[in-house]
Structure I
Amino acid sequence: MRYEEMNLPDPLRRAVARMGFDEMTQVQELAIPPMCEGFDLIAKAPTGTGKTCAFGIPLLMGLDAEKTQPQAVVLAPTRELAQQIAAELRELAHFMPAVRIACLYGGGDMRRQTERLKKGVQLVVATPGRLMDHIKRGNLRTDAITDVVLDEADEMLNMGFYKDVVKILDTLKARRRLAMFSATISREVMDIGWLYQRDAKEITVQAQAQSAPQITQYRILTTGRNKLPDVTAILSQKERRRVMIFCNTKYTSEMVAGQLAGLGYAAACLNGDMAQGERNRVMNAFREGGVKILVATDVAARGIDVAEVDAVINYDVPTSNEYYTHRIGRTGRARRVGESFLLYMNEERLRVRDMLRYTKSTATEMTVTADGQLTEAEVQA
């Protein structure tokens, strides 16, 4: 089913088109209608199948932008996933300027998060522990929260958040709709459903394998601190005419481009906030060779066709399998040899394993030595 066949409000229809989405994924096609009708939902669907849009569209459709208090909450098991969800929801809300989204997670600045909440938000994405902290401190009003989503519910409950989730759901007296998205339906997920859902719709989605282009693929286990040095090790490995680096957020793309430029690389940034004239200037420089490294977000890179891109570097693990296929497909075109590098952190091992499996990809494990050399590693993630 195509998005244009849905009766979406104009701001969401334009946002979906801007994000490059045309065909709905299976989970989106099955989950959006019952959620829009107000049903509770249990969705068994693997990571990377488009779940964020599946629950994000109904949540955004249900918001009253004139009210500056939280009306919907999305719970995620990890800080990284919460940030990814918030970033994608902000893209969906691009043409809804009155909608404000807060991302609350442990390790983040509590004072800044509190100030964000005081300014007024309609949608909150959070990890369970940090959400409980804000509720206990009185920073977060809960009397208008009607919609709750548990993403990666099985992982969240298995990580020991069961009691926190129960406390949160008990606190949200105005809740009318609870949707759970989970790769597996564990006993804990079933218990939450039995306790807090009524006449829930159940859907099951199988991951659809996608064929990746014939490109030599590598993966590198890294840390947040080592990401930039690992990128420079890749860039120093050999001379390349053009390299594309993909990031999940506009902020990261600007940061990475700035850091590389500071190190003397001919790097430029491309993201959705740039004016069209600036985008054209950057793309022309990339095509003509004045810019050799283009740091981009997935949304900004949609529709770009540049020949002779020698390598693609995934600075962030993509949020969907489709994005991974699109990213690495930027190289190796016109029968040229292409390389793809995927940087991932320890907590992303399972996500990377599943993503490579579903895209029928094989990526050689590499490591960066103390002196900055790229060598093949023995350990497989």
Structure II
Amino acid sequence: MASGQGRDSVAGAPDMSSAAGAQPAAVSGWGPSDGLEFVAQIRQWGREFGFNAIGVGGIDLTDAEPGLMAWVEAGFHGDMDYMARHGLKRARAAELVPGTVRVISARMDYWPAAADAGAALADPQRAYVSRYALGRDYHKVLRARLQKLAERIAAAVPHQYRVFTDSAPVLEVEHASRNGLGWRGKHTLLLDRSAGSWFFLGEIFTDLPLPVDERLEPHCGRCTACIDACPTGAIVAPYRVDARRCISYLTIELQGAIPEALRPQVGNRIYGCDDCQLACPWNRFAQLSCEPDFAPRHRLDSATLVELFAWSAADFAERTAGSPIYRIGHERWLRNIAVALGNAPTTAAVLAALQARAQDDSAIVREHVAWALDRHGGAASG
């Protein structure tokens, strides 16, 4: 379910930024149309900074709190302890950043001009990397653009603000769905009728009492394409994902061994999984992103498993610098590829690649390589 929507890498709550010397904005003199005109201006600035849509909403997510806590209490967050540690702060913007009265949600499309995703998944000798991770780290791209947008707003109307993009305990999809940017799909990602789900989300928390956008009606109907497509059955019910079974979690967030029972279903997915999105009918309407930062690097959209398994730690560090992949580290990179090689056809090249890592310094890598070799009949190099 890799997507870049609400991928929580939690940081502490920093103080709000503000324009130099500015006090919280005083807009009490605005008439009914002034706020609407200013939001329209914010949307225009957003387009100038590469955002495809901007929505504004309030901060009351009270009715989302029971579902969040039930999800955590069910253990569906797996080893992502920060999900439990920050608890309801995720749903309470004013606790995260005191003074917040509005959340400005921003959408940036990322569907890249890359090798065909379906063809990559269908070729067990190729590596599949989630489409959102083929290029530059979206955290860096969106945060810089959001900061510029917040500063542009502050130049017009001084305000206190803080920008986030999957960088704090924020219910990004929940805010975006209430701010008019789309609706939550049954795979839990945000959907838009014209863009599907191939986009990143970011937020500006502000003390500006801007007029809010209307919430959109959902349009999933009886469709269960995403649920049916999940290789591991991680979407255990509509709008409910057990992260412990999700390939994105297994290949990105999980630090230890990938459960053996799930390894065959991982297939050739070495970083993330897009199956639920690829199956969604609304993604037929997604447009290619014009953002060069999201274009594939180092042939990650077409490389073979054997090629990538040969990367040394230095190769990995150099070639994933500035990429979201960098944070999993070389050990988990090899762990993931070892599983994929275990699912690949038995060839001399596959066996040789695995044998070359059979005595790796990492116990995790050695165990996954041994499993992969056992899948090939425990064969010695042929």
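Given that FRET efficiency 1/(1 + (r/R0)^6) of positions 347 and 371 (r between Cβ atoms, R0 = 30 Å, to 0.05), derived from a single structure, equals 0.65, which label among I, II identifies that structure? Among I, II, the structure yielding 0.65 for FRET efficiency 1/(1 + (r/R0)^6) of positions 347 and 371 (r between Cβ atoms, R0 = 30 Å, to 0.05) is I. In this comparison of I, II, the computed figure 21.1 for mean count of other Cβ atoms within 10 Å over residues 99-106 is attributed to I. Out of I, II, which structure matches 3.6 when distance in nm of label points 7 Å out along Cα→Cβ at positions 35 and 187 is calculated? Source structure for this number: II.
Once Rg/Rh (Cα atoms, Kirkwood Rh), for residues 59-242 alone is calculated for all of I, II, which comes out largest? With respect to Rg/Rh (Cα atoms, Kirkwood Rh), for residues 59-242 alone, the highest-scoring structure among I, II is I. Could you tell me which structure in I, II was used to calculate Rg and Dmax of the Cα atoms in Å, for residues 171-250 alone as 22.0, 60? Traced to structure I.
Taking relative contact order in percent (Cα under 8 Å, 6 or more apart) as the measure, the highest value among I, II is held by II. When helix-only ellipticity at 222 nm (-39500 (n - 2.57) for each DSSP H run of 4 or more, over all residues; to 500) is computed for each of I, II, which one produces -11000? Of the options listed, only I reproduces it.
We did not get these values from a lab; they are worked out from the coordinates using the rules stated. These figures come from a predicted structure and were not determined experimentally. Cβ atoms are built from the backbone, for glycine too; each structure is taken alone.
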